[in-house]
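K.L.:
The structures come next, written out as structure tokens.
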Structure I
Amino acid sequence: MPDAIFAHSRLALIYDEFEGDREDLDVYVGIADELGAEVVLDVGCGTGQLAVLLARTGRNVVAIDPAEASLEVAKTKHAPPGITWLHGDAANLPAVAADLAVMTGNVAQVFLTDNDWTDTLDSIRSALGRGGHLAFETRRPERRAWADWAADTGPVIRDIPGIGRVEQRLEVRAVDLPLVSFRHTYSFAADGAVVVSDSTLRFRERAEVESDLISHGYRVCDIRDAPDRPGREFVFIAESTS
């Protein structure tokens with residue numbers, strides 16, 4: 001079940017306003033260029049920002065997400081032809097013979113159990129064409145991102161056209177590594193509504209991710225620093241070996 005921040009209609013509608021300029025997505029357009037990928041599978045596409053960027057480069061994109069509210073927002077965006085929007089989860093992907101599959105926005109960390117994570121890796125591998133690649137990011141546990149979240153207790157406020165003033169607050173609820181749970185609370189000034197979204201992420205060590213990729217039919221090609229977040233995240237690039 002996707003978190004309310006993606007699945008609640010009111011929160012999906014304002015998601016992009018709080019995320020701001022997604023410079024992190026340029027990395028994945030660059031990887032697609034580097035690999036010569038013409039068909040890209042966007043796993044956990046959310047509100048479709050990356051899918052639209054990729055389609056604007058002339059690529060065919062299959063964008064899938066379990067949160068229907070986010071997909072509805074994605075479909076309203078002005079995008080060129082070439083995007084197929086699908087409602088579904090990562091463990092049951094279509095066999096689209098993609099040249100590249102991507103998981104951005106730390107989607108790889110939402111798979112909390114070993115079974116969910118390995119089922120996702122297997123599903124992606126089945127969706128890739130021969131020699132296809134998987135690229136994704138994951139936060140470095142040693143960087144302790146949750147400590148920064150806990151220290152920054154001030155609200156983030158946006159005045160959103162057609163919606164009004166919305167306040168977002170972030171609260172770290174539990175740190176039980178490798179799991180970290182947190183809560184986003186949104187307050188809508190227009191009608192006084194308060195909507196809460198609870199989330200949990202799994203922080204995997206680099207060696208664990210490498211081992212999982214290898215044991216599930218991938219060759220690890222590269223592990224890079226995220227250029228827009230140096231020292232905070234790894235970007236994995238792996239090739240399907242089957």
Structure II
Amino acid sequence: MKILIADDDPQILRALRITLSARGYEVITAGNGIDAVNAAIQHHLDIFMIDLGMPQLDGIQVIEALRGWTQAPILVVSGRSGAADKVEALDAGADDYVMKPFSIDELLARIRALTRRVPRPDHTLVTHIGDKVIDLAAKSVTSPTAASSERIRLTPTEWQVLEILVRNAGKLVTRQSLLTEIWGSEHITDTGYLRLYISQLRKKLEPDPSNPRYLLTESGMGYRFQPDETQLLK
């Protein structure tokens with residue numbers, strides 16, 4: 001697994017290169033945005049770790065450049081803690097966001113989660129929420145019983161919300177992205193819509209709706225579908 005770490009702090013580059021190399025990753029480093037883009041062009045990379053505050057090209061510009069030709073996972077690792085910075089990075093094409101200082105265990109877990117998700121053909125896109133089976137090709141959610149499979153009815157809008165989250169399994173989907181895709185850009189401030197539909201989906205799908213395990217809220221940012229590790233999209 002080949003990973004690019006782009007950060008203008010040489011100590012962070014050195015520490016992460018040693019840590020990730022010891023865990024079997026092949027590490028490429030870049031100290032500025034231009035070097036990061038050039039490294040991406042020269043190497044076939046599996047995942048990118050991008051800092052936002054880099055010279056020459058900042059992290060957002062690097063993400064936008066990468067998204068012009070690759071869908072490899074992008075993990076932002078940044079000291080910027082503002083919600084606006086996170087939303088901007090995610091809307092630019094990043095898949096996840098970790099704030100500095102971070103624990104190495106959390107960072108490794110985020111990397112594992114991103115690298116597990118390999119795009120699959122739609123006709124086999126099936127995953128689970130507990131014992132409920134979500135089939136994106138059939139546009140159905142079923143709950144198996146001893147004798148048969150009971151179909152769970154979702155409204156068209158509930159299905160749209162669920163499908164977007166499931167297709168981005170493990171990734172943070174911003175509220176703005178969901179609102180724009182479902183209702184259009186003129187509704188990007190209507191976050192009450194999302195709270196309502198997420199609440200309804202949890203009531204229908206979560207084993208314990210008051211303590212959601214799969215349909216998670218990322219405070220101030222959006223929502224994430226987090227499948228069980230043994231039940232990834234297949």
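K.L.:
Hey, helix-only ellipticity at 222 nm (-39500 (n - 2.57) for each DSSP H run of 4 or more, over all residues; to 500) derived from one of I, II reads -8000; which structure? All intermediate terms of the calculation are to be shown ahead of the outcome.
P.N.:
Numbers: I: -8000; II: -11500.
For helix-only ellipticity at 222 nm (-39500 (n - 2.57) for each DSSP H run of 4 or more, over all residues; to 500), the value -8000 is produced by structure I.
K.L.:
While we're on this one: Given structures I, II, which gives the highest value for relative contact order in percent (Cα under 8 Å, 6 or more apart)?
P.N.:
Going through I, II one by one, relative contact order in percent (Cα under 8 Å, 6 or more apart) is largest in I.
K.L.:
Which of I, II yields 14.5 for mean count of other Cβ atoms within 10 Å over residues 96-103, as computed? The partial results should precede the final answer.
P.N.:
Details: I: 23.6; II: 14.5.
The correct label is II.
K.L.:
Here's something else I'd like to know. Given that mean projected area of the Cα convex hull in nm², for residues 144-215 alone, derived from a single structure, equals 6.6, which label among I, II identifies that structure?
P.N.:
Structure of origin is I.
K.L.:
Turning to a different aspect of this structure: Which structure, out of I, II, was mean projected area of the Cα convex hull in nm² calculated from, if the result is 13.7?
P.N.:
Label of the originating structure: II.
K.L.:
Can you spot which of I, II the value 1.1 was calculated from, given it is distance in nm of label points 7 Å out along Cα→Cβ at positions 56 and 80?
P.N.:
Only one of I, II returns 1.1 for distance in nm of label points 7 Å out along Cα→Cβ at positions 56 and 80, namely I.
Each value in this text was obtained by applying a stated rule to the coordinates, not by laboratory testing. Since the structure is predicted, the reported quantities are computational estimates derived from the model, not experimental observations. Cβ atoms are built from the backbone, for glycine too; each structure is taken alone.
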